[in-house]
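Once you scroll down, you'll see the structures, which are given as structure tokens.
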Structure P
Amino acid sequence: MKEKYIQIIRIERIQNEQWNIQFLAHSWDSKNYFNKDTEKCLYHGCCENAASGIMEDCFNRSYAGVNGTAYGVGVYFSSNAAYSHTYTQPNANGERNMFLARVLIVNTTIGNSSMKTRSVGFDSTTDGNHIFVTYHDAQAYAEYLITYK
């Protein structure tokens, strides 16, 4: 994204104790069940209103499907910031929002638009490349909000 969007306005650390505790509990369960570290740092782009909601209520699957469900009806993340950028919208000042989130990804399977949840034995779906879809609200924790132009 360096060529087009180079001005970072601010980076805010999100500190929601309730959601952090739930994420840590889910992380502990995943590590014990799968016997390996399962955490990835992934991006989630969104509009300013959605960013405010995520900071208050973290990632909520109730809003799943707003921008599509190509790999399942869940919350979408990407390891590619430029891809997540395509889901941002500039506010009145031309500023965009993107989260850097801690996401628990262990066993993933290729998703499709008919999936309302992950298949048994899997915790997430993917495009097989850089997109990951989660189906449990405590599976991701919004750690940083990046505001940029």
Structure Q
Amino acid sequence: MAKKIIPNLWFDGNAKEAADYYLSIFKDGKVINTTYYPKSEAEGLADFQKDFAGKVLTVEFEILGMRFIGINAGPHFKFNESVSFMIPCKGQEEIDYYWNTLTANGGEESVCGWLKDKYGLSWQVCPENWEELNKKPNAFKKMMGMKKIIIADF
């Protein structure tokens, strides 16, 4: 029986670069495994994969105790907000760190603690006591008026 689910993230030829980027942000991370496309048709490479011959196919990495697999598979699919990863933060300093780092160099702020990083992957940067904050008067209205969550404003 499966013991965990590992998200696979589709990249347009830059999975290794993205994994290195995430490992630079989440300091406890590590690369677990890297696989490569075959070098020729004789080794199983399909015609549509010729541009990937011998290059990185997948990078399995771990951040904050969660495994991910980045796959280099071309421009066919893009990330969107229907899937995001929540980072429960211990306090404002941690929120600021993840928010500022993930929105830098082409990332985009959204609302309510949501953002997209420079690869288009969506994240929710929230305080770990989110449920408690949400019980305060007008919490939802306050949250809807924020981009980055400011704990002191609750």
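Values quoted throughout were computed directly from the atomic coordinates according to the rules given, and no laboratory measurement underlies them. Quick caveat: nothing in here was measured; it's all calculated off a predicted structure. Cβ atoms are built from the backbone, for glycine too; each structure is taken alone.
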- Where is FRET efficiency 1/(1 + (r/R0)^6) of positions 24 and 88 (r between Cβ atoms, R0 = 30 Å, to 0.05) largest, in which of P, Q? Q
- Answer label among P, Q for the case where distance in nm of label points 7 Å out along Cα→Cβ at positions 56 and 96, calculated from the coordinates, equals 2.5: P
- Which structure, out of P, Q, was distance in nm of label points 7 Å out along Cα→Cβ at positions 8 and 72 calculated from, if the result is 1.7? Q
- A value of 36 was derived for relative contact order in percent (Cα under 8 Å, 6 or more apart); which structure in P, Q was it taken from? P
- Note on the structure: Note: log10 I(q)/I(0) by the Debye sum over Cα atoms at q = 0.13, 0.15 Å⁻¹ at -0.68, -0.84, derived from one of structures P, Q, originates from structure Q
- Supply the structure label, taken from P, Q, corresponding to distance in nm of label points 7 Å out along Cα→Cβ at positions 32 and 136 with the calculated value 1.2. P
